[in-house]
1. When helix-only ellipticity at 222 nm (-39500 (n - 2.57) for each DSSP H run of 4 or more, over all residues; to 500) is computed for each of P, Q, which one produces -11500?
2. If you work out Cα Rg over 2.2 N^0.38 Å for P, Q, which one comes out largest?
3. Can you say which of P, Q returns 29, 10, 10 when semi-axes √(5λ) of the Cα gyration tensor in Å, for residues 103-158 alone is computed?
4. Compare distance in nm of label points 7 Å out along Cα→Cβ at positions 55 and 87 across structures P, Q and report the one with the greatest value.
5. For which of P, Q does distance in nm of label points 7 Å out along Cα→Cβ at positions 31 and 111, calculated from the coordinates, equal 6.2?
6. Out of P, Q, choose the structure whose coordinates give FRET efficiency 1/(1 + (r/R0)^6) of positions 127 and 143 (r between Cβ atoms, R0 = 30 Å, to 0.05) equal to 0.45 when calculated.
Structure P
Amino acid sequence: MCTYSVCPSPKVSDTVVEPYNATLSVHQLVENADEVMCLDNEALYDICFRTLKLTTPTYGDLNHLVCAAMSGITTCLRFPGQLNSDLRKLAVNLIPFPRLHFFMIGFAPLTSRGSQQYRALTVPELTQQQFDAKNMMCAADPRHGRYLTAACMFRGRMSTKEVDEQMLNVQNKNSSYFVE
């Protein structure tokens, strides 16, 4: 079972029971979920405010980001591609220990709801944005920890060779952030 779990934030909502619900649900997620995509309202709010320059982000704006991330993660289930995969294969390759199945989502390119502007990005630009702390949908800075595993899913026209080279480049350049 794959879940997309949203952690509450006092910046977005002041509902008293949200922190209790989140805390009490962690045990169930550890024991009963196979993959947990961690989303954080504070990080989503910061993305809307700082990156997308929205003055008063709404739940609709936060939900747009979540929808884009969920759509990107499940693309391999809905469309054919060069490296077809599914959530089970993702779990097998990303989870080194059964209880460590909590994932941080880094998403690129970030666009606001209703945005009509599109700019073609290169593979290095997309990769750099994916690993940037400002694009993480969880309020944790990955530079203060280590990646046990990582997976990047790309959509669009690009060569597998270019993606492989870029991923190797990221690992070599940031080797101190990856567990050996």
Structure Q
Amino acid sequence: MLNRSLAAAAIALALAFPAPAFAETSLTAFDAAKQALLAVWAELPLSVRAVTLTEGTAVGYGNYVSRPGQSYQVGEPIHVYLEVLGYGWKDNGDGTTSELLDADLSLIDASGATIASQEKFLSANIVSREKLLETYLTLDATLSSFDPGEYKLQYLLHDRAGGKDATFEVPITLTAAP
């Protein structure tokens, strides 16, 4: 009996709102929620999440194949997927905005010493007509000139549009090539 009452109430509610009016209300609510989310976003520090070693380059946001373990042979390509939050946008003056993200890479050995580094290892200019909130990066490296051992890939991510920075590390093990 309760199920019939709920079904009848749902039908009555659906009939009370003509489809275009209901859709318009839904879009208005969506736009208001997005504006609230953008206000929260502006207060976020530059952040990374879902940092994952992958089998290859990601093909989209959340669309990657995780790699089991963290061991790589010397000279084998290393792919790191990450999602970026809290960045700003540069108004390009033509109806588009840009996310301007750079990454520096340092290779840290087991003793904590930096044994190699490269500034602007990655430089991205992601242009869109919308302020995108789902941005991912794939950071690819090949370490051919280093001895087998335990290392950390230390990344310093720069948001040139928002003036923010974030640091994160990915532990890896290099093994001898066959």
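Quick note: the coordinates plus some simple rules give every number you see, no bench work behind them. Quick caveat, the model's predicted, so the values are computed rather than measured. Cβ atoms are built from the backbone, for glycine too; each structure is taken alone.
1. On the way: P: -11500; Q: -7500.
Source structure for this number: P.
2. Across P, Q, Cα Rg over 2.2 N^0.38 Å peaks for Q.
3. Values: P: 22, 14, 9; Q: 29, 10, 10.
Here the read-out was taken from Q.
4. P
5. Derived from Q, not from the others.
6. Q
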